[in-house]
1. Work out which structure the value 1.2 belongs to, where distance in nm of label points 7 Å out along Cα→Cβ at positions 62 and 78 was derived from one of P, Q.
2. Output the label of whichever structure in P, Q has the greatest value of relative contact order in percent (Cα under 8 Å, 6 or more apart).
3. Out of P, Q, which one gives -9000 for helix-only ellipticity at 222 nm (-39500 (n - 2.57) for each DSSP H run of 4 or more, over all residues; to 500) as computed from the coordinates?
4. In terms of mean projected area of the Cα convex hull in nm², which of structures P, Q is highest?
5. Using mean projected area of the Cα convex hull in nm², for residues 86-261 alone as the calculated read-out, with 12.8 as its value, let me know the right label among P, Q.
6. So distance in nm of label points 7 Å out along Cα→Cβ at positions 70 and 94, computed for just one structure, reads 1.3; which one of P, Q is that?
Structure P
Amino acid sequence: MRTIFLILFLFVSLLGKDIYPNIKIDIGANAKDMVLGKDGELVIGTSKSKLIVYDYVNKRVSKIINIPKIKDFMGDIIDASLSSVDYIDGKYLILSDSGIGGYSDLRIYDDNKTIDIFTEKDKKSLVKARFIDSNHILLGYLSDELELYDIKNKKSIYKVQLTQSKFSDFALNENKSLVAVGCESGEVTVIDVKSGKVIKRLNSQNVDLIFQVDIKKDIVVAGGKDRRASWYNLKTGKSGYFNASFFVYGVALSPSATKAAFAMDENSDITIYNLGLNSKVAKLVGQKGAINTIIFKDEDTIFCASEDNIINIWKLK
C-alpha cells in the first residue's frame with residue numbers, strides 16, 4: 001500500500017512540471033510562420049525577406065529562398081515579412097506583404113524558380129495561405145472570406161463570406177477535408193474545404209478576438225484576446241475553456257488530439273493539457289516574444305516560433 005501511495009505521489013508531482021527546450025535554433029530574424037516540411041525539416045517564414053528551411057535532425061540550414069524587398073509608405077526600401085508559408089511535393093508557398101495599400105504578394109517557389117500567383121496589382125488583402133494539394137490553395141482574406149483557388153487554371157473554385165468580422169486564422173485537419181476559421185468576434189467556423197459549405201459555427205466559448213485555431217480528429221481549439229483557451233468536440237458537442245493570465249496567442253493539438261498546447265501567460269510559456277482528463281500535463285518555458293506558431297511533430301515533440309530569432313524544440317518525455 002505504501003508503494004502504491006509513493007507511485008501516485010510521484011505521478012502527481014510530475015503533472016504540470018516545467019520543461020525547458022531540448023534544442024534552440026537561432027534563425028537571425030523573427031519567425032512569422034512555420035510548417036513541417038519533408039522529413040526532418042522546418043519551413044520558416046521570416047521578417048527579413050527570407051524563407052528558411054532548417055534541417056533539425058542535422059542541425060543546419062538546408063535552403064534559403066529570398067524574395068524581393070519592398071517600399072514602405074515613405075518610399076524607403078525595407079524587408080518584406082513572410083506572414084504565411086507552406087510546403088508540398090517540393091513546392092514552397094510564400095505569402096508576404098507588398099508594402100502597397102495593405103495588399104499581398106503570393107508566390108510559389110518550385111524547381112529553383114519563383115512564380116507569381118498574385119501581386120499588389122491584384123489588390124488582395126490576404127492573411128493566410130495553405131496548399132490543399134499541388135494544384136489548389138486555400139486563401140484567408142482580412143475580410144473573413146475564404147477562397148479555394150485553382151493554380152493551374154488560374155481561377156477561383158469558390159469564395160465565401162464567413163462573417164462580417166475580421167479574419168484571424170485558419171487551420172486544416174489532417175486530410176485537409178475540413179478547415180476551422182477564427183475571427184474577430186470569437187466565433188470559429190468549420191468549413192468543408194471541397195465545397196465551401198459551412199459545417200459548424202462554434203461560438204459558445206470565446207467572446208472576443210481569436211488569435212489562433214487548430215483542428216484535428218473531432219477536436220477544435222482556439223485562443224483569444226479574452227484570455228480563454230477554448231476547446232470544442234465536434235462529435236459530442238461538448239466544449240469548454242481554460243482561463244489564461246494573458247492573451248492566448250498560440251494554440252496547437254497533438255496528432256491524436258488528446259493533448260492541447262496553449263500560450264497562457266505574458267512570458268510566452270506554453271501549457272500542455274490532457275483534454276480527456278481536463279488536466280495540465282506540463283509547462284514549456286523558454287520562449288521569448290509573442291508566439292506565432294506551435295506545432296506538435298508527434299505526441300511528445302513540440303516546435304514553437306515567435307516574435308524573436310529563436311525556434312525552440314521541447315520533448316515531453
Structure Q
Amino acid sequence: MNFKKPESFKITKAVIPAAGFGTRFLPWTKAVPKEMLPVVDKPVIQIVVEELVEAGIKEIIFVVSKGKEAIRNYFSPNPALEKLLAKNGKEKELEEIKRLNNLAKFHFVEQLPLGRGGTGVAILSAEKFIGQEPFLVLWGDDFIVAQPSRTRQLLACFEKYQGTIFSCLKREDPESGLRYGFAQGGEIEPGILKVSNLVEKPGFGKQPTPYAIVSGFVFLPSIFENLKKAVEKFGQEREVHYNIDGVLPSLDKEPAYALEIKNAKFYDTGNKFEYLKTVVDFGLKDKNLGEEFKKFLNTLG
C-alpha cells in the first residue's frame with residue numbers, strides 16, 4: 001500500500017461530495033443545495049462536518065458544482081456580518097459564526113466534468129488535496145448518529161485492518177435490495193466482513209448478504225487510479241461508481257472490509273419522507289423546543 005505506516009500516520013482528511021442537483025427536492029434545490037436543508041437549527045452538512053471534526057479530522061474537501069455557493073459561504077468568514085454582530089452586542093451569535101469558520105481547514109473544488117459523472121467522479125475530483133494518503137468520505141446529504149460516532153468506528157477499524165472500510169447497516173427487508181449496495185465476504189469477527197465482492201442495488205429481495213453499504217468510508221489512495229481507468233472505459237456509457245469501479249478492481253491486492261456500525265441510527269435526508277422524519281426526531285430531542293413540540297404533535301389527529 002502506498003501510504004505511511006500507522007505508527008507514523010493518522011487520517012486527518014475527509015471528502016464530502018456535494019455536487020448533486022437534489023432533484024427530489026425541486027424547486028427548493030434550484031436555489032439552495034440539498035445539503036443545506038435545515039434539521040431544526042443547523043443544515044445537514046454541518047452535522048456531517050461536526051462528526052468529522054469531533055473524531056479528529058483537520059482538513060475537509062467539499063466537492064461542489066455551480067450553484068452550490070451557499071455551502072462555501074456557510075463555512076467561510078463573513079467579515080461584514082461579524083462586524084455587525086459585534087456592533088450590536090450579539091456575542092453568542094458571533095461566537096457561533098467564528099466557531100463554524102474554524103472547525104477545520106476547508107477546501108472547495110468543483111466536480112470534474114468527466115463523462116456522465118457519478119460518485120466516483122466526485123471522489124476523483126478531490127485527488128489533488130489528498131495525495132498518497134488514506135482518507136475518509138462522507139456524503140453531505142445523510143448521516144448516522146452512533147456511539148461512538150460512525151467516523152470513530154471507521155477509524156478504529158482502519159487502524160486495525162489497514163484497508164478500505166465500508167460503513168454498513170444490516171438490512172434484510174426486500175425493499176433494501178432496491179436502495180443499497182451490498183458487501184459479500186467472510187465474517188472475520190462479529191460485525192466485520194473481509195470483502196470478496198460488492199453488488200450495487202441487486203434488486204427487490206435479491207441482496208446477497210445483510211451488509212448494506214451506507215454513508216461513510218475509508219479509502220486508500222489507489223482508488224484514484226481505478227476511478228481514472230473507469231472514467232476512460234465507462235465514462236460515456238454510465239456513471240462511475242466509488243465501489244464497483246473504485247474499490248473492486250483492487251481487491252486482489254488491497255483488502256477491503258465491511259463494518260457494521262454499532263448503536264446506530266441512519267438518517268437519509270436526501271429522501272423527502274425520511275427528511276421529514278429526521279426533522280421531527282431532532283425537534284423532539286431539542287432541549288429548548290422538544291417539550292413544546294411534543295405537545296403540539298399530540299394535538300394532531
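No lab work stands behind these numbers, since they all come straight from the coordinates. Only a predicted model underlies this, so the values are computations on that prediction, with no experimental measurement involved. Cβ atoms are built from the backbone, for glycine too; each structure is taken alone.
1. Traced to structure Q.
2. Max of relative contact order in percent (Cα under 8 Å, 6 or more apart): Q.
3. Corresponding structure: Q.
4. Once mean projected area of the Cα convex hull in nm² is tallied for P, Q, the winner is Q.
5. The read-out comes from structure Q.
6. So the calculation was done on P.
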